[in-house]
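These are the structures, in structure tokens.
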Structure P
Amino acid sequence: MTQTHQGRVLVLAGSDSGGGAGIQADIKTITALGGYAATAITAITVQNTLGVTGVHPIPLDVIEAQARAVLDDIGADAFKTGMLGDAATVEVVARVLDSAKEVPAVIDPVMVAKGGASLLTDQAVGALKSLLIPRAALLTPNAPEAAALTGLSVETTDDLRRAGEALLELGAHAVLMKGGHVPKSERGAERVVDLLITRLGETAFEGERIETRHTHGTGCTLASACATGLAQGMSLTESVARAWNYVHEAMLRAPGFGAGHGPLDHAWMTRK
């Protein structure tokens, strides 16, 4: 495996008061994998495992100022984006990313919270497609997000493949199509298949479907783990493989907190 260094990841995303997703999950993940996390918070959410009850956007100039402060001093080896909320925020984040074109960006198109709350306006979807997808070293949509971005039905593993290829056509350099929402993979309903799709081909990541309610923050965690690998100098495939295994184990070791969609155990590697 490629030799790694600490790796600086600048995360532009929303805060989750419950600690299971968003900026909190990002920081935990990056730290657990040996990276250094810096942040530009885009919104403060009021949420727990039962759902989101409030979203309070951060002023646009403050979002950009946070990111510039980090880049001007600490620097970044990778970006990771999460909840952006509206088109104006997408535009600000795109401007930040474009100011450091040499830094790879992992774009997690966060559209809907686990409890069902919308986290991205319809207008922002268009901005995401035109401004951020072409900037993505890796795009990490789940099936509903891929369907919203492409207009395609995403119900099977073959559908994941078609949608991933369509997202490459929109400009993404690579797409990790997550199969957790797909009711039946080509290996059967008890298996989950994620596909890493690039212009050179695809790599499948397959495992047993974990029947659990503790899935809050899985998307944020996976994307941040991928970004950490890239920041540390790992190859794309190595980064995704490590991230995939990290999230799988974090789900198995979930602490059981909350009455709804519970969080993962982000710190499991520190207790091995």
Structure Q
Amino acid sequence: MPYALITGASKGIGKELAISLAKRKYNLLLIARSENLLAELSKELQKKYGGSVYYKAIDLSSPDAAKEIVGWCNKGGYDINVLINNAGYGLHGAFEKLSLEEQLNMMALNMNAGVQLTYMILPILQKYSGKSYIMNIASTAAYQAVPYLAVYSATKSFVLSFTRALKQELKGSNVSVTCLSPGTVETHFMERAGMSKVQKIVKQADKFNMQADVVAEFGIKAMLQGKTEVIPGLANKVGAFSSRLLPKNMVEGVAKGLYSPEK
């Protein structure tokens, strides 16, 4: 089997995406910052599912990360036919109170890293003899402006728009492009974003939380079926659809009340 390259693969949805592909006998190239977690996961996947699993620990938000990853892939001679841009994080709070440096770093990871890696890996995918796939991970936050997640939601809107445009450009080629937009998932996202101490957000999330393995399996199936834009979970689908129909000011006002940092 060829190789699947997955970013943000050490935990959460990224880890489950790796497991889902390992079950399908894909060889894996795992990318994340934590070398210890990557080493542990690689060992676990090889032992349980066989196949080859290699990893590279790197900060994807750094400007030269994509170039370094592609150099590593070329040196290894890996025959890649799947690229999954999963790495990303959110920051919760009033725009002017959050660190500008951290928000710019989030933008670099959520947008720039995926674009750079896609640009550099695409020729490899196009040279593959069979079908190739790109999957970008957005969020249901991509479907509306979200006060107190202002920059995060904007980055995910970018991911969704970029994916849909690229899908059209690559129609008729061997490369299929998919965008997976999960809602709340049982991962460390809320802790990393600084949302876990706001009880009203936690309670709301608990009502709609999905398990990371369910989301990952849903995404992999959709990708392999060549779907363009997919949202796991009925409630998430309804929410995204409603945000398109209802007045933007109303939707954004509701989001403002929900995501306000006030406890």
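Here the criterion is distance in nm of label points 7 Å out along Cα→Cβ at positions 59 and 75, and among P, Q the highest value is seen for P.
I have -16000 for helix-only ellipticity at 222 nm (-39500 (n - 2.57) for each DSSP H run of 4 or more, over all residues; to 500), calculated from one of the structures P, Q. Which structure is it?
Values: P: -11000; Q: -16000.
Going through each structure in turn, the value belongs to Q.
Please state which of the structures P, Q yields 3, 14, 25, 24, 18, 10, 5, 1 when P(r) over Cα pairs in 5 Å bins from 0, in percent, for residues 123-218 alone is computed from it. So the calculation was done on P. Which structure, out of P, Q, was mean projected area of the Cα convex hull in nm², for residues 43-130 alone derived from, given a value of 6.0? Label of the source structure: P. Given a value of 18.1 for mean count of other Cβ atoms within 10 Å over residues 99-106, calculated from one of P, Q, which structure does it belong to? Matching structure: P. Here the criterion is distance in nm of label points 7 Å out along Cα→Cβ at positions 211 and 227, and among P, Q the highest value is seen for P. Among the shown structures P, Q, from which was the value 2.7 of distance in nm of label points 7 Å out along Cα→Cβ at positions 19 and 83 calculated? Answer for the origin of the read-out: Q.
Since every read-out is calculated from the coordinates, none of them should be taken as a lab result. These numbers were taken from a predicted model, which means no experiment stands behind them. Cβ atoms are built from the backbone, for glycine too; each structure is taken alone.
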